[in-house]
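All of the numbers you see were taken from the coordinates with simple rules; none came from a lab. Owing to the predicted nature of the structure, the values given are computational and were not obtained by experimental measurement. Cβ atoms are built from the backbone, for glycine too; each structure is taken alone.
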Structure 1
Amino acid sequence: MNWKQDASKLNNVEIIKLEKDGLDVIHDIQRYAELGFAAIEAADFDRLKWYGLYVQRPKSDGLFMLRVKLPGGGLTAEQARTVAAIAQDYTSDRLAITTRQSLQFHGLKVEVLPDIFSRLKAVGLSVVEAAGDCPRNIVGSPLAGIDKNEVLDTRPLIAKMNQYFEGNREFSNLPRKFKIAITGSTDNAIHAQINDLAFVPAVKEINGQAETGFHVLVGGGLSAKPALAVKLDLFVRQEQVLPVAIATASLFRDFGYRERRHHARLKYLIQDWGKEKFTAELLALTGPLLGKGEEPAARSAEGIYYGIHEQKQPGLSYVGLAIEAGQLTAEELTELAGLAEKYGDGTLRTVNSQNLVIANVPNDKLQQLTAEKLIARLAGPENTPLPAIVSCTGTEFCPLGLVRTKHLVSPIEAYIKQKGLAGLPVSIHISGCINSCGQQQIADIGLQGVLSRQGDNVNEAFEFWLGGSLTGEGELGTKLKGAVPSERVPQVLGGLLDHFQTAKQPAETFRDFVRRLGIVQLQQVLNHINEMAD
């Protein structure tokens, strides 16, 4: 670990971590709860992330966002009620589902954190390493165990991996965050190509027998310099998944970059080393692994499961719920917990698309479930929004955001319905800044918040990205020139969708539409629509 030996080359956060590990800030949280926000030491604001805590904007309010991990997206009814009760007691009665299957509280005071941590722990929920330079919440298929197109159920692997990494001081000080995803489904709801490490299903013939395992992708990530993960020429058996994850995290820990924060993700090490060298270093830690096999044909990558769908278990179905902007009230979550117990298996599943699934519903109970007022609102055909919209928190809570984001979701959906554009299979992702928490580069249409100066006035605006997708090998979108004022976004976005609906060929996807027309022509289309909307 040579990076520890020359502190002069480390960035400020690395110095902070060497002085005190992020996990050790837990000993200070009780003290800060007693003394108040003003007592928090400057360096500990970074370390608090290891317990899922981020200071909200404006910092002068002394409020925190708290992220709760849900490995694989599973949430029991008891856990859901506990989370809802905490939101009711200590927040503005609102919860958010993230693009990595976690839950977030907003508006928390430091004084209430010990009680919240205690209540979460009592029902088996954790905030440990929900953020920070460590392995984050492990993402999995929200349909694990029930998907008709599933190759294998990865929930045991996720549980084992989470148990190994969570709170493990061998990996609590990585150069930056480390995102892991595992799926056994042919749907790419985990967004494998934008994770630091991802396992996707594969089959290999070994001694005349077809064995099911995984292919490995490394070095994906978005932000200001997005990169899709590299697929290694390896086949990993199920029992080898954890050793490969440990080896990958070890290489990142020992050889990842620690001089500049914006150049510290695993993707930069992969880019410099190349696939061959990284593979050789990985095998030096794991021992021999087999060469890659074959992957089942990939299908959707959107993670949109609205409405009723048959499970692989005869007589059972799951119901996908559309959660607008990924936001729920405490009352809604409490009611959903009860409905999951009454009609399903007593669990809810979070989805990367910021939505929810109720699983294992007997088919003879479906009519009763969908007649429930809340389910009719969240899963009714007339209420499930297509295009589907994903959004980060924006400046409402995030200190890094440049513009507001979630306030656009409802106007966009309303405009789309008004113009008769509902039902188009298009994904829309909204980010409040270049950091890409809304993942604008992987959407059919991505919106990236910027500040636009007009004379002495600075206004909120959005740049448009087109043609991103993680179906198949994946492709990042292309950013168009210019920015659209925030108030005109619903109209301009609607104009783009109208052009797609009118000019597309039969069965043509938006991604293929962008490829056929080309960015130059679509830039002209966007410019014209924006001018007409002025």
Structure 2
Amino acid sequence: MILTPQQPFGRKKKSPRRLSALTGIALVAASAGPIPTQAAEPPAERVLIDARVSKPDPAHPVRAELRLVPVSAGADSSPATAGYISYSRPQTGRNAKTERPVIFAFNGGPGASAAYLHMGLLGPVLAHVPQDPADTNAGAGGTLPGPSKLYDVADVVFIDPPGTGFSERPAGAAGAPYSTVEGDANAAADVLRQWLTSHGRHHSPFYILGESYGTIRAVAMLDALDRQGLAANVRGVVLLGQALNMIETSQRPDNVVTYAVSLPTLAAIACYHGMVKAPCTAAGVTDAAASFAREDYLPALYRGRDLPQDERDRLAARLAELTGIPAAFYLANDLRISKERFRVELLRAKGKVMGRYDARYLADRPANVTTMMPGDPSSSISDIFGKAMTVYLGDTLKAPGADTYKVIARFEGGWSYGAEDSPFADWPFMSVVERHAATNACLRLFVGTGIYDTTTTIGAADYLFAQSSLPKTRYRNERYVGGHVFYSDDGSRARFQSDLVDFINADSCRGAQK
């Protein structure tokens, strides 16, 4: 994801806008320093691949293009390149190009290429993840055909931000503009604009799909696209593992809301591992936990030291029933447990620690680990998708230098989430969506969250919409079996692919020209 657990905003003297990252699927990138005042000559566009791919539907092959295009983070920034791999079908008829939607997809980090979405969810060929999280010896499970029904209704473009994939970004201080939310979004919007222009698709409806940090990028792109005159044709923003309300994602210790928001996820994980009273289901325990969190838990946390002891005892007992963590632990820790502590505490007696991005995955717990464990037992998921991307580029697309493709890029320095370095500053990412929805009646939002993800939790997604002014008719909020990369689960992958097709087909503005 994007935030280090228990390293909240304003807890260090270092700017709260500068955040370090977890290892795993998404890693923080960037460099900091003075912004150059003169932009160098932009690099030229390069075409690496222009081919036909017969999958997922041999009867309707797709055109595969792999290109590097020059991009900018904004005025006076040094030039960089970004990459895209797009899949499109030739269309006939008078309005074919203007009516066929386009999906622009990317992962997060910052510092991740689009390899995970490409090989795990939306590409024409997908890598299969073994379905038993307990099988620690399982390697890659072969390949699967991509979502043919999705390609029936839309073209798909995967974006590799500057410095990832085959692309490059300036080194050192010159790279600083690309290490900001705004500069990063400007570069991604640049790719989108150039693809639409080169394909004569400026009037096509399009969707922006981001995962993890990419959910922040997707929202920030709305303003960048507006400056380019392209925002009117955005029909939807799709967020997988949303991080728009970052305080709930990072779980700031003194923010009591975060404990209530996290509770449904903890309950689902405890149910999965058989640590609560049987029988239980994920749907049942998450609903029960959400109700308890709203009605009892959050008000009690707010009262703090004024909460009577008998109430503490009652709440601790109920928390134990929901999460499998003993009541004595809750009483000793002011009725709180962080998501990171939960990972190492739930299965302490079994000597196991759970995955951060997918708590179904386990690893042996070192004896010296008490509150937090580095690494992630569920990282095998990202390993499978990353390795599959390199093989696919070389074997199927015949891309030159496939082994140099950067699935994850690590940049020096930190990442700037806003213009002000202040503990009182806001991260108003959801308000950007609301503002654009107010002027674009065709804009809708889709959020998908993995039930067993301890980073971007289902409760955080629910809380996002509970605090939003976005009309219920303008969004979907869906839960899926799995973790942060819930599409590693066969059922969840198929369900989301179907849900995405339904979301596109539900466009009430279809056929309207902008």
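One table, with the values for the structure above:
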{"item": "Value 12, calculated as relative contact order in percent (Cα under 8 Å, 6 or more apart), assigned to which of 1, 2", "result": "1"}
{"item": "FRET efficiency 1/(1 + (r/R0)^6) of positions 450 and 506 (r between Cβ atoms, R0 = 25 Å, to 0.05) - highest-scoring structure of 1, 2", "result": "2"}
{"item": "Structure with the greatest value (metric distance in nm of label points 7 Å out along Cα→Cβ at positions 386 and 474, set 1, 2)", "result": "2"}
{"item": "For 5.8 (distance in nm of label points 7 Å out along Cα→Cβ at positions 114 and 482, calculated) the corresponding structure among 1, 2", "result": "1"}
